[in-house]
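Presented below are the structures under discussion, each in the form of structure tokens.
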Structure 1
Amino acid sequence: MDFLTISPERGYYDNEILNSSGNLYRVKASTPKWKYFSWIKIKIRLLMLYINILRGNKYQALHVHGTGGTGLLFLFIGKLYRVNVRIIHNHGIPESYKPTLLNSIVRYIKKLSTDIISTHKLGCSKKICEFYFGKNCFNDSRTAVIRNGIDLEKFSNVYKKGYVKTKYSIPEEKYNFIHVGRFSKEKNQIFLIRMFAELCKLRSDVHLTIIGYGLLEKEIKEEIHIKGIDRNISFLPQDSFIPEVMSAMNFFVLPSLNEGLGIVLIEAQAMGLPCFVSSAVPNEADLGMCMYYPLNKGEKYWANVINESIDKKSYKSSIDNKKLSMFDIRSTASIMAKIYCEET
């Protein structure tokens, strides 16, 4: 299996790809002064490399992630080069997307293009499929939900909680909350900080650990300082071993403005964590341990609800193992392998 990507540096899975006899083609991207023109240049280089790869190899399947213009062009060129299986696969809605007339027209054109040039239309949830492929997309046999898989063995809760707390400086004798996500408007960490500040007013036995990275990191840390809860919140590096950290936690919080699915919720529930979740997150991620709340109720409402849940132990604590098994990475890999080998 070969991979083509735009990336400024080595990726997390590079060694695994190369050790599995795969080829990795990378177009390096930077952030120069003339950003727009440089991005066009990068796209042209990517396109030319892609065409050269197709000329020199015979591929059975092409798997494109996202329905941007480049991805659709890749599918079209793949069809010209007689690639048998042509997959478009979506995982989320762009953070900058607004439902304007122009964007609606662009979405419709992309949908028509996808219908013509793809053999499989995949999404990580029903919500994502309907957003990109239309409300009636499931009338088309090419459309399917492919769940983002996780390695369930890593979330088997075999970690020693005392050791993990010491290793990551997680406080003892407190209710420990965790949030994992890119620092962005979409993930809504400012709301999270303000909500946690309200919770700290109600009780002193709570602590929040945040794992992530992104452009809003400085703004998030400034908000923590403004709220005066520096001692109640700690950060861990993005490369921390998530299953191990989660094993020492009591609750997970995800107040996102938008999610394609929320795979981190699957991980949290697999580790046995009750989850306090925004109602903007698809309920397909609920394996029995998610409690959904509207964001428009505000930070104080969330804090009061969480506080009451702790006091009354009214949070959900039982997982549906049958649903969980559907997110096993081995199951997802098996499904994708069958799609790659299909004759269309």
Structure 2
Amino acid sequence: MRRLPWHALLAGLAGMALASTTLAQPVAPRGGALDGERFRILVSTDLGGSDQDDMQSLVHLLLYADLFDIDGLVASPPGAGRASHILDLLDTYAQDWPELRRARPTYPSPDALRRVTRQGAVTPAPPAGWSTSTPGSRWIVEQARRPDPRPLHVLVWGSITDVAQAIHDDPGIKDHLRVYFIASWNRQQDPAAFRYDEEHPDLWLIQAETTFRGWYMGGPQDGDLGNVRFVRDHVCGRGALGTLFCGLAPALGEASTGRIKMGDSPSLAYLLRGQADDPTSEHWGGRFVPHPAGRRRWWVDDPSPAWQVADRAGARTVSQYREPFLRDWQQRMRRLPMTTTGRPAAHD
């Protein structure tokens, strides 16, 4: 008898369960950094290597940097992204830091962020899923081992290469890690590293294949909530960071600039609103379901058709909160003064 793949089985069961029901209004998530929790985070990013939406997400993260202990910024594959690209963006942050610090003294200094920036791997892992340690993978181990009762939340915006290497070098760090992996294309660029992580069923991991797309797909996009108009009205010209964001093309080879993609930002939004230790509950960064193979510390996109945007499973678990997470970011951008009146034309 032919067996259906697990995602098809889950989708079918969920579709039957919801066929005669309507979706309730979204419940505002409770908990998270905006409710006073302070998380340790480390970002593994291909910023500067493949496309510029990682740069968009880092600009967004820096506006929220007062709420977190940022323990690492690691340049990882794929592509030509290097630590120097992160440092360049931190130079832009340095221009706005005095204004941000006036708003909240807990914004980290540019030098503090430079000190935790590291170069990771520059190529995907070989078939074994690991090779030799890098400054980035060693930094992950060091930060995971640092005496602190809080776990280290690793936000993976590129390939999972350096996380796999760190786990190979010191498997004992797994108990201290909470990994949110923006998978999809990133997973495809280093499948060997991902397969290696799959060999560690006790690793705490959110595997977001399509849920993250709810950041720029679905939800209310009328008026100034549109992907282009929001940037034009609330980001462009707001300090050096807003000016930089306005000029970024979010996809490789794309000519248009000044619109929201920020496909990695749900990993941060997950910590902004919601119970961080429960991926099955509501978060700005998505709600997930347990891995179908029964891996107790691994969560995946909700396959229910009710939570799709187009054919992107789970995306609606993010897009349902589009207005609150964009309005919150809008208020953050107001911490920076207008430096230019140049704005792109609005055409969503």
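Only the coordinates and a few stated rules stand behind these numbers; no lab work does. All figures in this text were calculated on a predicted structure; none of them were measured in a lab. Cβ atoms are built from the backbone, for glycine too; each structure is taken alone.
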Given a computed value of 30, 16, 11 for semi-axes √(5λ) of the Cα gyration tensor in Å, for residues 234-321 alone, which structure among 1, 2 does it belong to?
2
Quick check: 40, 19, 16 is what I get for Cα extents along the principal axes in Å, for residues 58-121 alone, calculated from one of 1, 2. Which structure matches?
1
Entry that produces -0.76 once log10 I(q)/I(0) by the Debye sum over Cα atoms at q = 0.19 Å⁻¹, for residues 162-217 alone is calculated, selected from 1, 2
1
Matching task: 21 is the computed value of relative contact order in percent (Cα under 8 Å, 6 or more apart). Pick the structure from 1, 2.
2
Which structure, out of 1, 2, was helix-only ellipticity at 222 nm (-39500 (n - 2.57) for each DSSP H run of 4 or more, over all residues; to 500) derived from, given a value of -12500?
1
Consider the structures 1, 2: one of them gives 63, 49, 44 for Cα extents along the principal axes in Å as calculated from the coordinates. Say which.
1
Re FRET efficiency 1/(1 + (r/R0)^6) of positions 138 and 282 (r between Cβ atoms, R0 = 41 Å, to 0.05): value 0.70 computed from one entry in 1, 2; matching entry is structure 2
Structure from which 1.9 was derived, distance in nm of label points 7 Å out along Cα→Cβ at positions 66 and 330, options 1, 2:
2
Distance in nm of label points 7 Å out along Cα→Cβ at positions 170 and 226 derived as 5.0 - corresponding label from 1, 2:
2
With Cα extents along the principal axes in Å, for residues 26-73 alone derived from the coordinates and found to be 36, 28, 16, which of 1, 2 does the value describe?
2
